[in-house]
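Please treat every number below as a calculation from the coordinates, not as lab data. The structure presented is a predicted model; accordingly, all values stated were derived computationally and were not measured. Cβ atoms are built from the backbone, for glycine too; each structure is taken alone.
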Structure 1
Amino acid sequence: MKLPSGYEDFLLGQFPADLVNRLLDALDNSVSLRHAVFHRQTLESWNLSNPEFLPLHKNDRLCNGAFFARDFVFAHCPGYYSGLYYPQEASASEVVSLLPENLNLVLDLCAAPGGKSIQLSHKLSADGSLVSNEIVPKRAKILSQNLERAGILGRVVTSMSPTELSSIFGPIFDAVLVDAPCSGEGMFRKDPQTISEWSQNQVEVCVARQKEILQSAAKLVSEGGYLLYSTCTFNWYENEGQIKIFLESHPEFYAEKFLQLWPFEVEGEGHFACLLRKSENRQKPNLRPVKPISSPTIPELPSEVQKYLEARGSIHQGRGGIWFYPKRIQPFLPFSQALSFCQEPGVLIVDSGSKPSVSHALALVLPEGIWPDTLTLKDEQVFQFLRGETLATDLSHGCKQILWRNLPLGFGRQIPGRLQNLVPKGLRTFVPRTNLPARPIVRGLSQTQSP
């Protein structure tokens, strides 16, 4: 690998020569294996019920992480569309594990494309809320799509600057994640373009941007809350140096844990993370009570589905249809304001198009057993459905949640002689009609052809 001019000397000015040599040798090796984090089910439970279905081996550093062959194509597996797992680089997957569980309010400040937000959903309390923010609108749309596929119910998606968010919310979050934009030295093996873009001047630009983001992030953390900072780069200035600067100007915070992953030590591209905690200098205020909000009967929803949703939040009429709004965010941002501030103020559950109907997102947030009428597809049927094709069926009339191996794929409506496919056209898979065995062992594509 041809590294940027001056990069070796840049590292030698920060680290011992032995460490630098080991890092440079690692960067000259091939990229790490493809990796994913299991989400809908634990890796253990999936393997018990579906032995040898997926060609993977466990990541021993992460309880639900798994490595796949470099030529494995995630999008050729139904598990990708059902949110069974989310493809994520192995080192990056370890960051969220630094946080404790049972958090009520969590903010992912630089969230796209969404892998860490999906992991953060597992750190929430039973009725906790996740705010996922991405300042770039186009990337925020990708973030929304990935969170929808993962079926995260207690989510809100915003597309604002950290400064705007701090002025709207203030210090309310139990945890704030800053997966900061960085010089991307940990991407050198995966993306050659990052090599051509790297320079010491770019590092300085990143340091200034990171410092600004952290200033706003600090204003969003509650008393006793956590600020988790991470980058996919190696240099001291964006990592330990950035933390040093932050702590000098924020004495109310202290460092609790560090994570430094080098590509010569782990099966991954490398990552840095530091978990900071805000001191409790005074009694932490009680969590604001959530006032029950009564909802009218929604004719498109079975009563048991509406009851399930109302136990976890509230239901509102808004732009484009009817929305579910998660419980824990309500006292701090009423739904009427969320409509103005948020790219996605919760989960759209009924689309008010020309003919109101349940949304695709609703099918993905409901676990098996909540929607009263389901259809479980066989392996040989699943890609027919994902391509948007109708299936020849003779079932009772009505809307059915479509499942594959107990995982949701969308809705279908039984009409005489066939199942009408309700997967939105823009979300149907590109996978061709032929050469699709039930097991997703397919002809390999290059590493850059994602997902």
Structure 2
Amino acid sequence: MVERSWLILGGIVVILLILVGIGYYTTRPPEVTPTTPASTPTGTPTQTPMEVRTPTPTETIAPPVAVPDRIVIGFTLPLSGAFSKEGQLALKGALAAVKWVNEVYGGVKIGGKRVPIEIKYYDDESKRDLVISLYERLITVDKVHFLVGTYTSTLVMAAAPVAEKYGMVFVNWGGASDLINKQGYKYVVTTWTQASRYMAPVLDLISSLDPTAKRVALIWKSDEFNRIVMEGVRSRAQTLGFTIVYDKSFPIGTLDFTPLLVELAVVKPDIIVTGTHFADGLAITKQLADMGVNAKLIAVNVAPSVPDYYKSLGALAEGIVFPSEWEPGVWWGPDYAKKLGVEFFGPTPQEFHVMFLAMHGEEPTEYSASLANAIILLVKAIEVAQSLDQKAVREAFSKLDIVTFFGRFKIDPETGFQIGHQSVIGQWQDGRKVIIWPPDIATGKPYYPVLTWEEKKAGRRAIP
């Protein structure tokens, strides 16, 4: 019995050994025949053969420009109050610019589309406090895309900090004070010649006409703009050897200049230069005539560039000299741009003139042309940037060196100072404005010395 059990146990062990052997031969790994690596040319680094997965290059595609159905440009204007005449004229220019951009040009080219522009504006009533609150509203409530300025340096100085606070591009077309671009603003771009260079060329004109005329009288409004204008005149007078024989300011809002003109008459100047805007410039001219205060040349700031100046004064305006940022007779066009080797953009001077006349039934002024120009330049900067991002558009302005119907535009990239544009000197002659300085763009010769008030009252005209 015991012997039989051992036989059975032995048989089981044998069967297990057979099964283990079968499993080994059926599951062992196949033999690998070693391979000899290919010889590597001398000088080429040897790399360990391995499978490397090279990622497929992915092209970086800029996100598409978010293009609105319209681009809204916001601003205020003094449509009432002390600077209402200039503000009303400027608004007509804005309307002309919108018409050209949308109907003639076809809209702003951005993101492969043509986008129309729209303007949103308020009457700031010539008040600083209202300027501040209205620009805040344009940014935070109306959500405009870009800003352009209001008129006159005093009001621009109120608006610019608001634009800077919100990081909004602010195209300053109506404030010429040098101080605007000395505040460290990063988003203010100025299109006008600085005030310090505004009236000073009158003295260059006189030097070329009459080296014996050296006695200059200055009478000026104590506002930001005219203060800087007179600083420029004094500086140029010293350089050219003129003598300032009278130099007094008057408070903002003054319309009776009798006491100042009595003093001025005593010193008998060769040249009288006034620092004014429209209302006080018109008033001081009338009072000079009423009091019979004569000089070889009388230059009045701002007011004479407005057609209503001559309408109000008639023959008394004959011979009056004035500075201007632009006049209809100055044809800065494609040929001028070609001469400078830069691009021309926008309507030609003739096209702008004809379109403005058709829209408003009157000639454009420096104020209407200035705001129209600011809007057209903004359109160009947006196109260059291909973006509505404020920083990108501000950088685009820094790159622009361009001519529009208004003249050359080029700024100092850091400060936003205008360094390309030049103002002109005009004179009323025989009922029309004539550009008399600088010589290369003059449309007529200066009438000098100017007629006396008595001669003008007798009907004489300033005809060279």
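Please state which of the structures 1, 2 yields 1.47 when Rg/Rh (Cα atoms, Kirkwood Rh) is computed from it.
On the way: 1: 0.98; 2: 1.47.
Of the structures listed, the value fits 2.
A value of -12000 was computed for helix-only ellipticity at 222 nm (-39500 (n - 2.57) for each DSSP H run of 4 or more, over all residues; to 500); which of 1, 2 is the source structure?
Working: 1: -7500; 2: -12000.
That value comes from structure 2.
To which of 1, 2 does the computed value 0.00 (FRET efficiency 1/(1 + (r/R0)^6) of positions 229 and 413 (r between Cβ atoms, R0 = 25 Å, to 0.05)) belong?
Working: 1: 0.00; 2: 0.45.
Considering all the candidates, the number was obtained from 1.
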